[in-house]
Structure 1
Amino acid sequence: MRFAVNALNFGLHGTAETLAAWARNAEDAGFHAVMISDHVAVTPDVAEQYPAPFFDPFATLAWLAAQTERVRLGTTVAILPYRSPLLTARMAANIDHFSGGRLILGVGISWPEQEYAALDVPFSKRGRIADDYLAAITELWTRDTASIDTPSVSFSDVQTGPRPVQDPHPPIWVGGNSRAAATRAARFGSGWHPINVTPGWLAEEGMPMLRAAAEREGRPVPALQPRIALPQEGLDAGALRRVREDLLAFEDLGADYVLFDSYAGTPERQRPFADDWAMFATLAERVLDLDGGTVR
């Protein structure tokens, strides 16, 4: 099992210096990946949870590729309907080159209706758009010249090279906890990336749902890569015990990665970077064997 850091790229953490510190600290501590979030237009519904300034994930990851050498870099999650798949495929492949093959593309459809309206993207069609865009991105990544014709995107004989370094392409983590998200993961993803889930829910509902989706699609069951929130009251002895128990349960469920999120959920509760990073340092010291990929 591998362990990842959710680096906050908005609000109090929305500075170049803080983003570099997230990535460098994570790499120095031995974490396996650093991932960042995505919004394009900070409309009022977005700002209620994720305040401006909000750094673009693709521009940020390209820059962080030059700040790091080993740690993997990814999105949790890039909101697929917001950008042309031609652009997403090109930017992601470029970052894979800049990082020497370290990119993870986490994708999803998100929830802010006002942001969708600001970008003139139909909210009600976001699931279908995401599926069509993933089909297009995969085609663009795996062919020198690509063509596709779907209800959401159509092009012929287009080149967006260079193709990614990773063969056949970077991992695609499909975010979301719904049946549709599990189906999207089975159809297009190398992994399923549910958010804020418990081991109990995964064992009773989530993993059976994912296995059923894979069976319907006639494809292998995607890897499990959940994102979990760290206890907002801090990591005292009791909280550390609960985190350890959850990680052991995720391991029993076959989790490949676990992504830790320190964000308190609302702008007024956001902590300075030093306070957030202290939680990850405590995890690395008290709970995680980062070299061995196990729980202490």
Structure 2
Amino acid sequence: MSTPQRLRIDLAYDGSAFHGWARQGGLRTVQGDLEAALDTVLRTTGAALTVAGRTDTGVHARHQVAHVDVDPDRLVAAAGRGDEPPEDALRRRLNGVLARDVRVHGVRTAPEGFDARFSAVWRRYCYRIADDPSVMDPLTRGHVLAWPRRLDVDRMNQAAAVLLGEHDFASFCRKREGATTIRSLLDLSWRRVDGVAEATVRADAFCHNMVRSLVGCLVAVGEGRREATWVAEVLAARVRDSAVTVVQPHGLTLEEVGYPADADLASQAQRSRVVRTLED
């Protein structure tokens, strides 16, 4: 067997009908569908994808990134006898197998040292809320949350400022055994686009439920139920607060994943594998 060839796969999906990214027995997931498609096209068994960020049930992705290691001989064989590059042929054939709610936008040979998960330096999400009946569009209801009360975006931006930087976000995460909840939040800001309140949230990484919890906390400030100072209190407590609502998943979309220059991919992956701690 030839030395495996690592492929970078760029894709998008509507998460409405998926039970998240990660493979689960008996349930439809993005990973499960894409790995099955790879096995079908490449005539293999056990294709194994690594993803930049595991999205939860109902969460969408406009630009997700994954990698897979394949036998280059099988990749060439799957392309057939045409003049099309094997990577382009794989993209075309995968889209011919996959359902229309997931699309592969690009397949290419990954640079040396590339790891879709650990080489990433940030992930950017957007959460969209329609808080006015005049902007509640039935055509976008699958990825915009309808909210019954008007939100004060300025108050939400004021409250969000304390969350920026490196913190222990245990108050906003569902903890996993052996995993850290320390993250560097690079951006968290609200604006209105055609009347819809949009939160841009960018961090080096996210833990489970983090974005939806952050949004839920700020929504409480935006509708006047809490003061802006409450957000700092929640963050400092480092324990889940039952007053923080985890908003529904369908308003959340993974928009973009950032990577360093090719020469820095391997070193970034090595740094990302180190479990972080905070100095008090």
Exercise. Quick one: relative contact order in percent (Cα under 8 Å, 6 or more apart) came out at 23 when computed from one of 1, 2, so which one is it?
Worked result: 2
Exercise. From which structure (1, 2) was distance in nm of label points 7 Å out along Cα→Cβ at positions 87 and 111 calculated, if the value obtained is 2.5?
Worked result: 1
Problem set entry | Which entry (1, 2) yields the derived value 3.2 for distance in nm of label points 7 Å out along Cα→Cβ at positions 31 and 127 | 1
For this session: Taking 5.1 as the value of distance in nm of label points 7 Å out along Cα→Cβ at positions 159 and 271 derived from one of the structures shown (1, 2), identify that structure.
Result: 1
Seminar exercise, completed: Working back from -7500 (helix-only ellipticity at 222 nm (-39500 (n - 2.57) for each DSSP H run of 4 or more, over all residues; to 500), computed), options 1, 2, answer is structure 2
Problem set entry | Highest-scoring label, criterion being mean projected area of the Cα convex hull in nm², among 1, 2 | 2
Problem set entry | Comparison of 1, 2 - label where FRET efficiency 1/(1 + (r/R0)^6) of positions 15 and 199 (r between Cβ atoms, R0 = 41 Å, to 0.05) is highest | 2
Seminar exercise, completed: Computing distance in nm of label points 7 Å out along Cα→Cβ at positions 7 and 247 for each of 1, 2, the value 3.6 comes from structure 2
For this session: Compare mean count of other Cβ atoms within 10 Å over residues 119-126 across structures 1, 2 and report the one with the greatest value.
Result: 2
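Each value in this text was obtained by applying a stated rule to the coordinates, not by laboratory testing. Just so it is clear, the structure is predicted and the values come from calculations on it, not from any experiment. Cβ atoms are built from the backbone, for glycine too; each structure is taken alone.
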